[in-house]
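These are the structures in question, set out in turn.
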Structure I
Amino acid sequence: MIKRPFREHHLLELLNIYSSKSLPLDIVICDYFKLHKALGSKDRAFIAETAYGMIRKKSLLQHLTKNSSCWEKMLECYLQTDSDRYVNDETIPIYIRNNFPEILFNLLLNTYGLDKTVEFCKNSNERAPATVRANTLKISRDKLMDRWKDLYDISPCTHSSKGIIFNQKLNFFGLPEFKEGFFEVQDEGSQLLADLIGAGPGDSVLDYCAGAGGKSLAFAPDMQQKGQLYLHDIRENALLEARKRLKRAGIQNAQILRSDSPHLKNLKKKMDIVLVDAPCSGTGTLRRNPDMKWRFDEDTIPKLASLQRVIFEKALSFMKPGGKIIYATCSVLQEENMDQINRFISTYDLVVVDTFQSTPTQSGMDGFFACVLKRA
C-alpha cells in the first residue's frame, strides 16, 4: 500500500466520506476538522482548498482519468494538470471542459447564449471573494475600515455602501469585531438585494423563509429599531442560529416565529413588506457551494418551481392592502426567476415595482435575483 503524505491522506479520507454521504461539502469538511483537531491551520487550509478545487473540476478530472471515480487518481491528475489548457479542446464535450453537468449547462445556454454561459462557468469555478457587511447599528463602514486598514488588505465594495472586500483569507469568526457584532460575512449581491427590500422605521416586515437571518440582519439597521421584524422558517436549527445573530447584532425589534407559532395567523394581511427568499437551485452561488451543481438533475427545477409557487402563495396571504412582496432567489435560471414572476403576475393580479439581477463576476458578487411586487 502506498503511504500518502499526511495532508493527502486526510484529504482523500475526507473525500471518501463526502462520496458516501449526501451532505453538503462544507458540512463534511467542518465535521471532519472537528474530529481531527490535531490538524494545523495550514493543513486545514490545504485540505479544504484542494477539496473545493477538485469538486469544482470533477467532470474534467473524471474525463482525464478515463471516467474514474477514484479520488486517488483524480487527486494525482488535479495536482499535475493545468485544467485551463483544455478549455478550448474541442475533442472534449464543452460542458465537461467547463466543469458543469450537461443538463445545467444546456439550461444556461438557453438563457444566456454560449459566450455568457462559458463566462458564467469560468467565474463559478473560481474561488469566491471574501466580503463582509458593516452593521450600521453599531459602526459605520468607514470606521470599521479605519480599524482594519493597517491590519488587513481590504477595499470597499463597488456597489454596496456597507460592504468591505478582504483580499486575503481570514478566520472572520475569530475577530473581536465579529464577536462585538460590528459585521457579518455577506456577499455584495446579497447586500444589494437586502437594500432593494426598502424596509424603514415603523414598518411591519415578515421574512418568510428567513433561514439563519442573513437578509434580515442586512436590512434591519434601516428600520432603526422601530416597527416589527418577524423571522419565520420551517427549519428550527436555522432559526436558533438567527436568534444568536440578532442578539450579537443588537437588533431589538425582531421576533422569531416557528412554523407552528399560533402568532402567525394574527399577522395575516398586516405586513407592509413580505420577503420570500425562496428555496432554489443555488446556481448563483456555486463558487461557494460547488458540490450543488453535481446534485442537479432533470427533476431539480420542476420540483423547486412547484415548491416556490406554494411558498409564495402562503407568504402573499400576509401582505396587507397597499403592501409589497419581494420574491428572491440565489439562482440565475430564468425558470426560477422571471418565469415565476410572470406566473405570479397573472395568477394574483400583481405588478412589478422593481427588479434586481446579478451574476457571478470575477472577484465580484455572486448571482442573485429579486423582484418587488404589489397589487395591481
Structure II
Amino acid sequence: MTHHVLNLQPGDAPFRVDPAQSYTLPARFYHDPTVFELEKDAIFYKSWWYAGHVSQVAEPGSFLTTRIHEQNIFVARTREGDLRAFYNVCPHRGHKLVEGVGKKNIITCPYHAWAFDFDGTLKSARNTENMEGFERSEFSLRPVQVEVFCGLVMVNMDMEAAPFAEISGDLEQEIRHYMPQVDDLAFAQRDTYDVKSNWKVMIDNFLECYHCHTAHKDFVDLVDMPSYRSKIRGIYSSHCSDGVKTTESKAFNFTKGEVDFSYAGWFVWPNFTIWVYPGEPNLSVLQMNPTEPERCIEFQDWFVPDGKITPQLKDAIDYQIDVLQPEDIGLCESVQEGLKSSGYNQGRFVVDKDRTELSEHTVHHFQKMVADALGAELDPN
C-alpha cells in the first residue's frame, strides 16, 4: 500500500528535480489517508515545531501547551529560570497534565494528584510512601527538545535532531533585518481558522504569488509586486518585497516613514510561516496544523511591542482576519475539492528564468522536501 501511494504510478507525469521541467506531486499526496499517517513519523515527529512565544513562559511556573497530531507537549519555565519541554502526559496512568497557557506552583495531575516540578521530576505520589520497589526517579516526565528562536518557542520530539538555530541558516539574520525590534515583541492574540483542506495545500498557496493579482487585490495594492521575490534557503524560503508603494494602501493604513519595505514573509519547514507587515513593529506566525487528510486548523499568533495592539496594528490584524485569510481559505478549499476530481491528477509548475513574483519554484522546493521525507521514489531526472 505504501509503495503504491508514494511512488509513480501508470498515468503519473514525472516530478523532476528541475522545477521548470516538473509536474506537481500527484493529487493522492493531498488526500490519501496512508500518506497522512506516514507524514506523522516521517515529518512531524522529527522536525522542529512552533509551540508559542517566549513571553508566554517568561516567569517561573508559567507554561504553554501544543499538540503535534496525537502528541501533546508542554513547555514550562523552571524555578531556576530555564525553559524545559515534556510530553504532556502523566507517567502513572496517562492522563493529560496541563491545558492551554497558564502558571502553577507545581504540576499536579488532575486524575490521581501525582505532582511534578517544572524540571520534570516527580515530587509526590499519594500512597506510594511504603510501596516496595517504588522509585520516584523512574517516573520523571519524558523530555523533548526546546529552543527559543527570535522569541519563538520551538520544540522537537527527536532528541537527536540538530539544533534549530544550526539548521535554519540565515533565517534569524533575515528576520532581524526586517524587524530589528523582534526582542521587544510579546504575544498579543491568537486567531484560529478551521480549514477544509490538506495542510500542504495551505503551504503551497503561501509559497507563490502567482495567484496574488487575481485573488488578492488589496495585498497587491499594499505590496510593491515588481520587487517581490521568493528565494529558497534550505529548510526555509523567503518571500519579501523591499520596494515601498508610493500610493496609500487599501489594505490598512500605516505611516510610510516607519518602514523601508512593503512585506516580508518566510516559510519554515514543515508547517509554519512568519509574517512582517509594514508600519509599527509587528511579527506573526501562521501555522498549519494537520488534523485529518483533508482538514487542518490554522493558528495565527500576533506579536507586538509589550503585547499591546495599537489602532494601526489592529487595522493590520483586521485586514488579515477579514480579507486575506478568507480569500486564501476559499482558494485552498476549492483546490482540495478539485484534487479529488477524476479530471485532475497533476499540474505543471509555472517557473520563469528570473524567478519573478509569478514563479512557483518555491512550491516545487516544498513538494520535493515532502517527497524526500516520505521516501517517495519519483523521477530522478
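Summary of computed values
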{"quantity": "Relative contact order in percent (Cα under 8 Å, 6 or more apart) - highest-scoring structure of I, II", "calculated": "II"}
{"quantity": "Source structure (of I, II) for distance in nm of label points 7 Å out along Cα→Cβ at positions 89 and 233, computed value 4.2", "calculated": "I"}
{"quantity": "Origin of the derived value 2.6 (distance in nm of label points 7 Å out along Cα→Cβ at positions 81 and 305; candidates I, II)", "calculated": "II"}
{"quantity": "Origin of the value -12500, where helix-only ellipticity at 222 nm (-39500 (n - 2.57) for each DSSP H run of 4 or more, over all residues; to 500) was derived from one of I, II", "calculated": "I"}
{"quantity": "Comparison of I, II - label where mean count of other Cβ atoms within 10 Å over residues 9-16 is highest", "calculated": "I"}
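Any read-out appearing in this document is the output of simple, stated calculations on the displayed coordinates, not a laboratory observation. Computed from a predicted model, the values in this text were never measured in an experiment. Cβ atoms are built from the backbone, for glycine too; each structure is taken alone.
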